[in-house]
Every structure is written in C-alpha cells, then in structure tokens.
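Below are structures written as structure tokens.
Each value in this text was obtained by applying a stated rule to the coordinates, not by laboratory testing. Note that the structure is predicted; figures quoted are calculated from it, not measured.
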Structure P
Amino acid sequence: MKVSGILFNFDGTLIQSSINFKEMKSEIISLLGSLGATVNGLTPEKATVEIVDEGIKRLRLKGRNDEFMFKVEKIMDSFELKGVNNAKVIPGIQESLRKLKERNYKLAIITRSCKEYTKKVLERTGLSNFIDLSLSRDEVENPKPSAEHLLKALENLNLKPEEALMVGDHKLDYISAKKAGVKFIGVLTGFSSEKELREAGVELIIESVASLPYLIDKIDC
C-alpha cells in the first residue's frame, strides 16, 4: 500500500540535540540509589527507558515506586529544556521536509522528549512549518518503544499502519515501529551506529533524512 505519512523521531533524526543525556541518566541512577534501590549494572551507556524500566522493577521490591516516575519526569524535563536554545537542525533536513510536504505526505514527530521542549525547538528552528502532528512522551500513557505511541499518531493522522513509514536513529524507534506494523528506515545521524541498527534487525538504513525524498519511492508501494 502507498505510503501516505512519515513519522520521525526527533533528537538525532531531525535535530542535533545539545541535551546532556549522559549526565541526565547519571542523575536518574543517583535518584534510584537515594530511593533505596540497587543500581548495580545501571550505567549512563544504557538507554534512558532501559534505566527507568529497570528502576521501576527494583523499586517495586522496596515498595517505593510511587514517587520515582514523577521525579524522573522532572529530571528529564529540566535537562531537555536546558538544551532548547542550542538544538540545531541536521543539515539538509528543512529542504527534505519541504520536498516531502510538496508531495503531500503527512509528517509527524514521535518523540520521548517532553512536549514543551519539542514545541519550543520546532518553533525556534522553523521545522514546525512542515509538521502536521507532534506527539511527545507526556502526551501518551505508554511512549516508545510501546506501539501505542505510534498508533495514537496514526489515529490522529487518519492513517493505517501499512500507509505509514517510521524514520529513526535508535533501535527503540525500530522496535516501536515493528510492534505497530509500520515500515522503518534507520538513519545514522544520531545515537546508533549502522552495526547496532543491523543487530537490532533494521534492514534499510540511510545516512540522513536529507536523502529521504530521493529514496522513498523504493519503499513507497
């Protein structure tokens, strides 16, 4: 079926983020320790969602899970908002999105960043001119890698999974797309190497979203 909509991850896919993810994850790990959970095996090299999910499991054993997510959200919001003014559009992205809009694709952002950060960066960079929908982690009950995040976006765009394409730079983007039954393209402008994406199961990988308008016809069927 013809692709009618494209869902993009944000940081690392469209935007060069200045968020200090390593420090942010270190602070989340420290929070876990302060709440009485063991932090063995948790390092800033792990994905944020992996640290958080493991933290929830460990805190359940301590009966202290109730306050953890509230504090984690505060930490993430703080680090993200500090990065608003230094976020930059990846070279070639604006022209790419313009060409895709001219071809009448519906364009959306599916991100684990908070709504306020995403909105401010979109407006500051001018990318908001090309985006039909932005759906952040605080706008869904279960964000990526849950399929719910993508499926809610598709519902809002009035698209079926087979009419959509997801583009992202992390294996979690691929996992959520696979769960939702959405085609996926990996890009190398963000957090994962080609080797890491291949090992996760990603088959189609391109250097950047900048080249997407020239390649989409190969999968647009």
Structure Q
Amino acid sequence: MDNRNPYLQDLSNVHNYDLMKDYLFYRLTSIHDRMINSVPHTVVGDIAITYHILFENSDDTLKSVRVTNSLFDQYGITLDQLHADAMESCPKLFPSVIKPLESVVDNSPVERDPSFRPQMFYISNDIGCNGAAAVFYPDRLNDFANRIGSDLYVIPSSQDECILVPTSSDVSVDYLKKTLYECNRMIFTEGKQVSDTLYHYEKDSRKFEKFDDYQKRIHKNRTVNMSL
C-alpha cells in the first residue's frame, strides 16, 4: 500500500481484488443486523465481522464500499482470504489506541497521579470511528494483557470502541453486564450496537470468548481435574 494514498483512489478498481485489497477494513456488528445475510461475514460469538473498502478518508469524511455477496463472488477468493487480508490492512489504515477510560470521559491527561491504576480502558482506532474492530487486531489484546499482567473482560460498547477491564480489578461481572445492557439502550446511536454479551480474553491461551462460555469451560476443566 502506498502511504501517500491511504484509500482507494479509483472506484472502478473496487472490482479488482489485487488492486483494492490493501484498502480493506472491517467493522463489528450484531449477527442480527438486517443486512447480514447480504454480505460475507465472519462470526465470533454473537458478533459479526463485515468487510469494507475505504475510498475516502479525510479529517471530516470517511467513505467506504461494503463488500456484498455479489462483489465477493466476483473476487473468486475464499472468506478466509478476505478475512486474512482485512486483518492485515485494517491496522495499517486505522492504527489502534488504548488508554484509560477516565482520560476519554474526562478529557484529562493520562495518569496525572503516578500511583493511579485505572480499572477500565478504552480501545479504538486513531479516528474513533469503527474502532471496536481493534480488539481483533493481531496480537493487540495479547500484548496489552501481558503488559498489565491480567486477563481481560471485553465490553463491546459500540461499533466505535470497546471497553477493556482487567479481571484482576475489583469491578464485578454483574456491574459490567448491567453497564453494557444500559449503554446499548440509552446511550449509543441506533445501528451502532454490537452485542449485549460480555466477553473474556484469556492471555495464556489467546482465547476470546463469551464470558459465560469461559465460565463453563473453566468449571468443566476443574470438574475433570477433580475426578482424576
């Protein structure tokens, strides 16, 4: 990709996969999105990953073309390839940002007090639009989890960002689930909702899954170990 042209210059090239693949990015949405059956998508839990082509990106404008089933069929590629190429290009187009949630909400400097240990973190991209996708950037969650030395609760609060909470914090799971539910109904613009489900990231296994599934898996492993 030519860094001088960070978006597809000629829309006629949208049909040529080799020319447009460097401008692929992806969004997170609900698997219940009304358009989901008309587009190629990858499902993770109850989250759907959809694919898009960037053709305008300025300070106040971001325009894209959605990769539909008909467009995907013209490419003659597999969904795995589309997904892999989007995973490679998206972080280059929209680098990720992680910072304490307090600095986002209060618009205050990060960690004024050296002893301050934030309990919630904001993850997005550098423009704050479609930034929830950053949770799936290769190695991004794992690098962060290893840096803070903790597994993570992941709150898919909107298409534009997610909230990360170290499992080592004293924030309760019930509170996180309630916060997510209320956010989806009272705060964010219609169509920006991703999921009502709290997720969990386990750094040692690199496993991203629904928190309830994580609990079931851990309980099952403990039961098996106790029976040995």
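General observations
- Computing Cα extents along the principal axes in Å, for residues 57-144 alone across structures P, Q gives 55, 31, 17 for structure Q.
- Read-out semi-axes √(5λ) of the Cα gyration tensor in Å, computed value 30, 18, 16, structure in P, Q: P
- Structures P, Q, by relative contact order in percent (Cα under 8 Å, 6 or more apart): label with the highest value: P
- Structure responsible for -13000, with helix-only ellipticity at 222 nm (-39500 (n - 2.57) for each DSSP H run of 4 or more, over all residues; to 500) calculated and labels P, Q on offer: P
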